[in-house]
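Please go over the structures that come below.
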Structure I
Amino acid sequence: MSQHLYDQDEFFQYYIKLERQIKGLAGAPEWPQLKAMLPDLNGLSVLDLGCGFGWFSRFARENGAASVRAIDLSEKMLDKARSMTNDDKIEYERVDLEELKLTENQYDVVFSSLTFHYLANFPALTNEINKGLKSSGRLVFSIEHPIFTAPSKPGFVVDEETGRKFWPLDDYQTEGLRITNWLAPGVKKQHRTVGSYINILLNSGFRLTDFVEWRPSKDELIRYPSRESEVVRPTFLLMAATKD
């Protein structure tokens, strides 16, 4: 059973203050590259997994999607998404992705932002997504990069002599549960290697088409100096695949 993290009051109050929740897609630094992986959405049927406040769902409709089914585990997230949406072609629904069942050949595009690294049984979900996609349908998603999720005690270390910043990478090859303190204590995530993510997609019948280890551009670093740490190690991994 998935962790009901986002329905915890303390966590939710911190979460809604994040820039990406205040500004939506414009506040997500990885969005431009993730957006580039999407097909033309005009007339397409879209499934948004881990929809949160519904930012992508509304974007999809604004860009011509015929319909969007938006799924999240959190009632607080869904309530917020519904309050921000005035569109009967977006259907918000509470479903645990660990238990998701899809009808065959139903969707043209499946999208997910920073959700899959919470799932214990990701292979089962990718099999279900492949079943639910139409022929040549596309899966586009972002996750926390495995270099980011791997450490047993994540956090930068600064060399006292040189002042250089390092990201300690222990336990990379040891996959499984990681418990970290992020906005609230005891946040549960699932670590997998890059190779495992790729092979899970291939074994589920996908063809990998896009693979981006996100980093800020030189212009972004000038505008947002605080993103310098993203050059030391990637925070996000962006991937896209088509139903083979």
Structure II
Amino acid sequence: MEAVPIQSENFKLGFIGAGKMAESIARGVVQSSALPPQRISTAIHSNPSRGTAFQSLGISVYSHNIDVVDASDVIIFSVKPQMHAEAGNGQYEMALGYTACTYAADNLIFMREVVRAIANKHGLLATFVPKYALDDIGSGSHVHLSLWQNGQNVFQASDASSQHGMSKVGEEFMAGVLDHLPSILAFTAPLSNIYDRIQPNTCSGAYQCWGKENREAHCIFFYLAMCIVIGRFN
């Protein structure tokens, strides 16, 4: 595919992810006069101070990522995913930052599209298929859930009475997920190929149980993050 240059007189730039990295890039673009701030945009979901930082540069701030996409010719994806090699051949894990559930779902889709596009540009194929080879580790997704109310992590026990550090709300939440797991699989595991992946000893959540930092369990409670990992989505 032949690259088509973008005309600078109407070029519009957007940032998905409004952290320090995006702010630094945007500030450099504005201060170098590469683009006027009126043609740069981002979206702020939960931290108003981030919006103030961008607005001080004259950059447009939206409430939703989709508005940034609609307003931009080029998107800089700057949610700072952590990436590391995994157990499978050519397999990598990308961990996206915390945000509200709806925005986390958006970021997942944007990340997948970016990965596919970059791989295609280099003549490679990036696949998220659950089990691409029966003799190798498969791929899936999991979600870290942390519920906060009045500055308190609801999943964390408020005193030392709990043996594992989880609150009653956290226990009830995981009990509900595990009780309804067969029905939930209709949504989180809708393809037949997925069940080739959900096998014991593959860190795929093949057991209908919860555990403390146990990758074989379907629901995992992590002490340090005080969150519950619900997965495995495919």
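Only the coordinates and a few stated rules stand behind these numbers; no lab work does. All of these numbers come straight from a predicted model, not from anything done at the bench. Cβ atoms are built from the backbone, for glycine too; each structure is taken alone.
If helix-only ellipticity at 222 nm (-39500 (n - 2.57) for each DSSP H run of 4 or more, over all residues; to 500) computes to -9000, which of I, II did it come from? Present the calculation step by step, with values, prior to reporting the outcome.
On the way: I: -7000; II: -9000.
Only structure II yields this read-out.
If volume of the Cα convex hull per residue in Å³ is calculated from each of I, II, which structure is the one that comes out at 130?
I
Who wins on relative contact order in percent (Cα under 8 Å, 6 or more apart) among I, II, i.e. which is largest?
I
Can you spot which of I, II the value 1.4 was calculated from, given it is distance in nm of label points 7 Å out along Cα→Cβ at positions 89 and 129?
It was calculated from structure II.
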